[in-house]
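Next up, some structures in structure tokens.
Only the coordinates and a few stated rules stand behind these numbers; no lab work does. Just so you know, these numbers come straight off a predicted model, no measurement behind them. Cβ atoms are built from the backbone, for glycine too; each structure is taken alone.
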Structure I
Amino acid sequence: MADLVNEFSWSISQGNDFVKCKRMFYYGRYGSWEGWPSGKGDSTAKALYMLKKLTTKEMWAGSVVHDVIRAVLEGLRNGYTIDYTSAEQRLTKQMVDDFQHSKQRLYQKNPKNYTGFFEHEYGLSLTDVDISYYIDHAIKCLQNFFNSEIFKELQGLRKDQWLTIDELKPLSFILEGTRIWAKIDLAVKDVNRIKIFDWKTGKKDDADYSLQLSCYLSYALNQWGRQVSDIEIFEVNLATGKVNAYTGSAEKLKSFESYALDSINTIKEFVQLPSNTAKEEDFEQRNDIRFCKRCEYLKVCKPPVLPDGLIDIS
């Protein structure tokens with residue numbers, strides 16, 4: 001197998017990380033490179049890769065819901081059915097197994113294939129009651145998906161109408177020479193229109209996802225060659241059942257591209273190209289205790305506000 005190429009690229013999440021904390025961005029994008037179990041990275045890279053793969057309870061619940069929905073939709077596309085009971089059993093088993101694996105610290109040796117919770121790595125409380133709450137939340141999201149009008153509509157699609165289903169490797173397109181990654185949950189075509197769906201599992205409805213959805217729009221225009229007016233995007237909150245239709249426009253597309261290019265150009269000032277390498281000392285620590293005590297890289301970063309890399313829970 002050929003070595004992976006550390007190509008300079010960009011995504012919404014990378015741009016957000018750079019704004020939140022430059023050192024965190026460095027650890028996730030450069031310090032952890034080749035730190036996966038079969039990679040050529042040194043011990044620091046492997047430690048950073050393990051920390052990079054840690055998850056919070058909220059992110060984990062959403063991820064498992066996404067995984068199960070992907071399996072259900074792949075079944076529909078390929079002509080077989082995963083019913084609700086089977087889907088819920090699959091979800092519950094995955095979540096119970098993940099919790100047990102994390103308690104056993106299996107992620108420390110194989111972070112790619114085993115879930116690791118932030119709480120376990122940093123010695124914080126994480127009880128069966130906590131996990132039960134998130135299992136119940138995930139089940140509610142799955143129920144809302146199965147009971148939705150969207151799911152009923154999807155059950156009537158032909159195989160040739162499915163465009164993409166939450167690919168394990170994010171989709172990408174090129175914007176002025178830079179690869180842009182886009183993680184689309186679902187895209188289907190209906191006559192002359194394309195419908196893109198983005199599943200959300202958080203309980204809040206007030207978050208602004210317009211940049212993310214505009215990124216999907218940009219991908220669709222690049223990949224499928226449609227006009228803006230031919231593409232419908234739906235933000236589906238599975239926790240509440242609320243569906244928001246996102247109306248794309250040339251102005252929103254231009255705003256996203258301008259934001260992305262500004263972020264790309266700023267990040268490029270900190271890295272060496274074309275080798276796409278970087279130096280840790282060029283990326284400033286945030287050094288804010290409210291932020292740092294929730295950062296997965298704390299034990300390596302050891303910012304002045306928490307110089308031992310430990311979370312004070314006293």
Structure II
Amino acid sequence: MDTNLMLRDIRRLFRIHDVLGIDDRKRVIVCPLPFHPHYHNTPSFAIGIGKDGFDRFYCHGACGKEGDVIDLVGYMNIPGYDGRDPDLIARAVSFLTNSTPMSVATPQYVQSQLSNNAWRQYPVGSEALEYARLRGLTPATVEKFHLGQKGTYALMIPVFCEGLLKAIKFRRISGPGVRYWSEKGSRKALFNVDNCMWKEEPVLILKGEIAVMLLDQLGFNACCLTGGEGARVEEWKHFLSFATRRILVGDNDTDLEIRHKMQLISAKRAEQWNAEIRFPPEKFKDIDEWILKEDSALEVIRGWYLL
């Protein structure tokens with residue numbers, strides 16, 4: 001019997017949903033592959049129909065595996081499975097045709113090192129509220145993002161992922177010293193990810209939490225990596241995998257040499273996110289300054305967003 005014909009018949013007869021024992025309507029689940037590292041309860045394993053008309057899966061998360069129903073069974077049952085190896089494919093087919101029952105793995109999650117209520121020890125004060133006002137943020141936005149205050153000199157910004165506290169960042173608002181720092185136990189994350197994840201609409205990828213909150217307040221999906229230029233895109237990219245468009249917005253440094261270098265970095269970032277790249281007009285340092293100082297900014301940004 002022709003091997004390729006047999007494999008096509010197998011792919012036609014067996015469905016990924018049936019193999020995993022899950023509801024047909026589920027499009028994304030927690031990755032069931034045994035070697036996938038689960039840092040949080042994240043449904044990154046997408047199931048759909050490939051160009052050949054057969055079931056396909058793709059993990060947008062840490063393992064990045066993809067394939068058809070045969071590959072799925074191979075990855076779940078054969079250590080070191082390689083979908084290019086005919087012998088391993090034959091072994092995977094034997095597992096599949098023997099109808100061995102399978103179920104979605106129950107992952108062990110690595111919890112945040114911060115207590116989930118640690119942000120509550122920094123209630124908002126008049127200094128933080130005034131700073132937020134100057135940056136264009138309303139009291140409703142301050143409340144929505146649970147902003148607080150450390151002493152009288154720093155704005156407290158908590159960072160959540162799926163309701164778990166990942167980090168507490170501080171932004172100095174008065175006095176000398178570093179502008180940004182984080183609470184001990186904080187981890188790098190994608191700020192505002194809970195409001196953006198898995199949405200089938202455009203998203204703006206910005207460079208700072210203040211800008212994200214301002215754009216969110218104005219009705220845009222927006223997020224930013226909390227680790228600056230050194231943060232890893234790969235750990236968070238899957239959350240935006242269904243976005244219809246991804247627009248990365250860079251900054252304009254006043255020093256032309258630094259601006260050129262930062263624009264090159266932004267271009268690389270946009271490539272990593274599979275995003276378009278945009279910049280505010282050169283006379284504005286960043287997108288939030290542009291919005292606050294030029295009435296026409298929102299119309300242009302909506303054009304980026306809805307193009």
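To which of I, II does the computed value 0.20 (FRET efficiency 1/(1 + (r/R0)^6) of positions 16 and 96 (r between Cβ atoms, R0 = 25 Å, to 0.05)) belong? This figure was derived from I. For which of the structures I, II does the calculation of log10 I(q)/I(0) by the Debye sum over Cα atoms at q = 0.08, 0.11 Å⁻¹ return -0.41, -0.80? Source structure for this number: I.
Suppose you compute relative contact order in percent (Cα under 8 Å, 6 or more apart) for every structure in I, II: which one lands on 11? Here the read-out was taken from II.
When distance in nm of label points 7 Å out along Cα→Cβ at positions 64 and 272 is calculated for each of structures I, II, structure I comes out greatest. Quick one: Rg and Dmax of the Cα atoms in Å, for residues 48-151 alone came out at 24.9, 69 when computed from one of I, II, so which one is it? Structure of origin is II.
Using helix-only ellipticity at 222 nm (-39500 (n - 2.57) for each DSSP H run of 4 or more, over all residues; to 500) as the calculated read-out, with -13500 as its value, let me know the right label among I, II. Of the structures listed, the value fits I. Of structures I, II, the largest value of FRET efficiency 1/(1 + (r/R0)^6) of positions 8 and 296 (r between Cβ atoms, R0 = 41 Å, to 0.05) belongs to I.
When volume of the Cα convex hull per residue in Å³, for residues 160-287 alone is calculated, the result is 155; to which of the structures I, II does this value belong? Going through each structure in turn, the value belongs to I.
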